[in-house]
Structure 1
Amino acid sequence: MLLASRTQIQSISNILSMRYRYNYSKRTNLDLFSNEAISRSLKSKSTTTIFREWLVYKLLSFDVITNNADAILRGAHKLLGEKVTHWLLKKTIYKQFVAGEENYEVLERIKELDKQNIKVFLSYAAEQTDKNSEAEFEKLKNHILDCIRIVVDFSEKDRVTAIKISPLTPLYLQKKINSIIKSKQRWFLQLSGQSNEDLNAITLQTLEQKIRTIEPALTYASIESMFQQVSGNKDNITARRWQDNLVKGTNLYELLKRKSNDLEELTHEENIILSEFIRRIDEIGNMCEANNVKLLVDAEQTYIQKFIHQTAVHHLMKKLNTNKCIVYNTYQCLLRNTENELKFDLEYAKEENFIYGLKMVRGAYLLEERRLAKEMGYPDPTNPNIQSTTAMYNRVMDICMREVQRNNMRLMVATHNRDSVTRATQQLEKLGIPKEGGILFGQVFGICDYVSYSLAQAGYVIYKTVPYGPVMEVIPYLIRRAQENRSLMKGADFERKVLGREIVNRLIYRK
């Protein structure tokens, strides 16, 4: 188990409490990506490190490698043996993207980043599986709790960790609950008479009109009672309120269930499994709240994302974000409906009086989402091209920046895109939001380091996602990262040129 000793913890705490001689936050009008800034970001790296980065970037730019990573790994095991394969991985791709598997390795990486004024958030690298063992789920939960303890020990403030929810409960249950949420959403659209894009709220008058087409004999008093149960005695039923309050036992739920087979129910055994999941997720959330650790919930595939969203927003965020922002939900801007989802969630946060935490990313799973949509015969949930995803990212950023300015939200801008980073810093300046005023930047450990270093040197709050774990257990995570970021790696010509130029300068010109 990865836990730091008291001596190591004290050592890292001393480093983190040091005052830097140079006040980066006073720097203004800095060109983040000037040659000077880029060169400065590489100064602290050894030539060996720079060469490794160049090599990994080059290897992962080839689709034949990323697409066949599993087969290549199996072949390496057969040809070279486990020990040699383990050593090669640890010296190259593993070292590029993962902090380590032993406590001293992780703490060493933390020290390296801290010297550059870059903060970290640890993430125990675990992947979604088909396992249905409660013992396995408990084991992973304990790993996550250990991760939170490490975060608490090595940092006095600005504590952050990230989790994937899907490995904490059976996948089949997540899919079933996801389906139930989608069914409830379809009923909302039918009874509101609106399209998803125009979704607003259901009034008593609208509900009465629609219900009478389903059950003409119902009295006005019965319909009013249904309305009050689901609205929570409010003037209308919003989309998020509908999801929370339309539950088994309410009159409207029972009516809709009688009229169609669309609303599934969990079995007694499934409810027990769900309650165990809630207990686990509450343990994680409560530990984060008690120790002032920000908890970033990763987005996942659309076939379980509504379940993830329900857990992150309607359960954790609603419970823990009343006085301060503990939980952050992740929004993938490659999905067509992200902007609408965000608007509904902001209204929900205002209704329920909690602070909304949001991490915005372009997203992953693009090829998988398109393949599944084609195979299953439903509309592709992703944007048609990269331009529309970038436009979505910019619109979401604009909405979020204004909410941060109004103190309704805390935001992490997670991107490796230079244009998006530049746009975000310009928006901060335009809106008068301080560099430490509720906006965080986030990037993956081992990717586009020159962007991270430039942001840190300019005084912005920048975090690196730093996963850790045993080499062979983290391999699925590494493969997914490579496949998710294939477009980034393939298009990282600028990064490779920067690294290549630095290698030439050091080896030939001795600069």
Structure 2
Amino acid sequence: MTFVKWIRAAHGKMERVGYSLEWLETINGYLACAFDRMLVHNSTLVYWLLGPEAIGHAFIRYTLPITWDFSEAAIPNKVRGSYQFCLDKVLTSMEAISRVHAVETPNCVILCQSATDPINRKVDAIITDPPYYDAIPYADLSDFFFVWLRRTVDDQFFSALSETLTPKVDEIVQHTGRFKGNRDQAKKFYEEGIAKSFQSACQTLANDGRMVVVFAHKAPDAWETLVKAMIESGLVVTTSWPIDTEKGKRQSAQGTAALATSLWLVCRKRPVKARVGHYSRVKREMQERITERLRYFWDAKVRGPDFVWAAIGPALESYSSYKEVRRNTGEPFTVTEFLTEVRRIVTDFALGKVLHGASTEALDEWTRYYLMHKDYFGTENAPVGECILLAQGYGVSLDDLSAAQVGLLKRAGSGNARKLLGHTERTSDWIGHEHTSGRIPMIDVIHRAMKLWDAGESAHINAYFHEHGLQENTLFKAVVQALIETSPQGNSERSLLETLINYEPGEPVSGISFPRQSKKENEGQLTFDDIS
């Protein structure tokens, strides 16, 4: 309250010495911004940073969790979290803004109105980073700052601070609390609101104008809603760029579908006379455009989940140029089908790079995931959020991939990270014989062969090779070679893989015996013919 008192007093002092209204509002506004920033570092929600041994801040994620051992700063001193520290941050921002305004710029007009209402004039550019379902409750978090701004500068900015709290009823987010816990109603409200906001933006945009949409949340549901809203509003994507804008270590990225890069989609108005697209033509255009851009992204070292999702933009350039796309049968080629098709093209491209051009048509989703996870993360701990996105790109569930005994991943330590399992860590006797998906993954076949080799009974490994046709299977050898190349030199698993790729059935394998399966265990066993 002391800071509130003296910020208000500063306004009165400047007014008495003759400062203009514009200067009064500007200076007091910046003083209030510094004060609000100081609150982020000085509340009962603040945690202590162990590494640098310094004050943290309240917003470790987009929530306000209770912190039982909160830390406090010595506000009068020049330390992290002090008023001087926060004021310096504001002044640094002012310097950057002033450099932008050093060139001639038009006067700004700020409109406080709903995004679903078009303005009464056309604009050349619209740039937006829309909300993503229930990712961030913006209005609720804003109240943390709003209540103190009202105490500090309400008389200078009354029109913006007249309410007790920020307005929330019409906010376009999926907030189940506003619908008595009904998730379906909250989801419907969000989707309808996003659609209306894009329609409004398209109406406001000049005929030769451009709209930029920033999207960092890569959950399939969010993408389907965004793409559908853009196309139905009359927008067409002209280009797209994955840009490194997100903090990789932010808490909100841990365990969520958020990436290190955000996708910037540049759009224009679709011509009024745009026709209906035919699936075969659109697919051909999409394939050509995606392949061209994927080569660029790959050469730019974009990898992992970012690479899988970076192709959405180039694919949209083809898909969104038509008012709708239909198959030869007349049935619509839906947004969901479009996203599935894009993921398939991208995964085939990425796997083609890893497998040095070998055909991936017969490769199952589990093996696709395993190869790309190992190529990107190796056997190190991987953030669960990125694992989720990579799994979504390959159409598999992270829960299934992490299933006990038969899964490919395990939880690493006490956090949410995931670690890829080697063949010795997969303990089920059914690996390489049966699978919950109904199709034995190639990675399971390889791991079974490695287990048999470790066991050392030549009869079993020879029989397994012959039963699954591994000696003649080029895809088996391509996958094994990719696993070798993604394993460190001198690694025992790499050595075993190198032996396996050169193995010819009939060679004796020394070591302990491996127990044969019973007849009952072999009943219903899939052969390699079933999975190829």
Completion exercise
Note: distance in nm of label points 7 Å out along Cα→Cβ at positions 107 and 171 at 3.2, derived from one of structures 1, 2, originates from structure 2
Practice task
Give the label, chosen from 1, 2, of the structure having the highest value of relative contact order in percent (Cα under 8 Å, 6 or more apart).
Solution key: 1
Fill in the blank from the handout: Re helix-only ellipticity at 222 nm (-39500 (n - 2.57) for each DSSP H run of 4 or more, over all residues; to 500): value -18000 computed from one entry in 1, 2; matching entry is structure 1
Exercise for the section: Identify the structure, out of 1, 2, from whose coordinates mean projected area of the Cα convex hull in nm² was calculated to give 25.9. Expected result: 1
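Using distance in nm of label points 7 Å out along Cα→Cβ at positions 315 and 427 as the calculated read-out, with 3.0 as its value, let me know the right label among 1, 2.
1
Bear in mind that the values in this text are calculations on the coordinates, not laboratory data. Please read these numbers as outputs of a predicted model, since none were measured by experiment. Cβ atoms are built from the backbone, for glycine too; each structure is taken alone.
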